[in-house]
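What follows are several structures.
Each reported figure results from applying straightforward, stated rules to the coordinates on display, with no laboratory input. Just so we're clear, the structure is a prediction, and the values are computed from it rather than from any experiment. Cβ atoms are built from the backbone, for glycine too; each structure is taken alone.
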Structure I
Amino acid sequence: MADLVTITEYKAYASISSTSSDAQLTILIPMVSSFVRTYCNRTFEDNTTATAGVTESYSGGGFLFYVKEPPVVGIISMLCKTYSTGDYVEMVSGVDYEYDEDTEAIVSLWEEGFPNIPNAIKVVYNGGFASIPADLKLGIFYLITYYLKGEMVAKKSLNSKQLAIENVSSLDLPPHIKRIFDLYRLVE
């Protein structure tokens, strides 16, 4: 899986022209990319034009569900398992379901909603981002800088013969970084 940003992009953002931090960035960028994928619960892979699309199953019943790689560019097919035989039948957009672009949910148009059986719905779709959104890249750049500067480590200062230690008081991300990542976070 490719990194969400490149060393070249980060160095341009941070106005770094030397190669002195390249070894550290080579290690840090894949780790930050992995963290962002885990935190946001998505891969950020470009599946916008993939011929095969992304295939997902849904089991929960109800009237709507969310795919794991929004935004949806197009639904290639949607199948529903029948109660009687367990076979899948093709669903029709506008008759059986709709995709709500505002909420990014697939909505059942059936009075009883989607069936509540294992793997009741199989959806094949194109989705995700053709390129990483600029605001998400900015959050990634902020996080890389946060780790490069060691801002997550307790800070020490010597003042008038006193040693002061400022501990990191939260296990959470800094608010300015968290705000950005939360825009892209999918909660199951």
Structure II
Amino acid sequence: MVRTFLAIDLPDTQNEIIRRHQAQWKSLKADIRWVSPTNIHLTLKFLGEIEEIRTKDVIAACRDICSRNSAFSLALMGTGTFPGPKRPRVLWIGVGGETGHLYRLQRELELALEERGFPRDERAFSPHLTVGRLRSLHGSLRPIDIFIHDEINSPPFLVSELVVYKSLLFPRGPIYKAMARCPLIVK
């Protein structure tokens, strides 16, 4: 079995912006487990544990969809929490830019994978980059308020590929390995 997901990687410039903001947030000393900037990505579909043989179907579907979709621009934009600010568990950075292209790509992937027998996500797609997870609220209310009001914005970056990842879980955190890179059409 292979823990599998589809994601968009961030360029180094965006990872550096996140790294700088995280350094400020970490100084607030809240009980938060921060995601390493090199592990931050925009997940389009989480498939969970699938049989290794089925990863070929996933990769084929992704390559097919990506071969018919153009590259587009996104930007880091804003912060928030799931499920909400009163009971935060996940801290995230949002995205802006050509989000219509992002939603269309995700919807096409969802349908193509459903046709291949993978269950459709029950929740609506909510594009975000998970940057931290709260372990407890102890001492975290002020830092969460500061996080939510952070004016994070970035210059646009080009999304030119989708990555099919496998996730290996370890006590220190997950390691993500690319199984396939599926290029979008760059004009």
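Things worth noting here:
- Among candidates I, II, the computation of FRET efficiency 1/(1 + (r/R0)^6) of positions 30 and 54 (r between Cβ atoms, R0 = 30 Å, to 0.05) that gave 0.15 used structure II.
- Taking percent of Cα pairs over 21 Å apart as the criterion, the largest value within structures I, II is that of I.
- Each of structures I, II was scored by relative contact order in percent (Cα under 8 Å, 6 or more apart); the highest score is held by II.
- Winner on distance in nm of label points 7 Å out along Cα→Cβ at positions 22 and 118 once structures I, II are ranked, highest first: I
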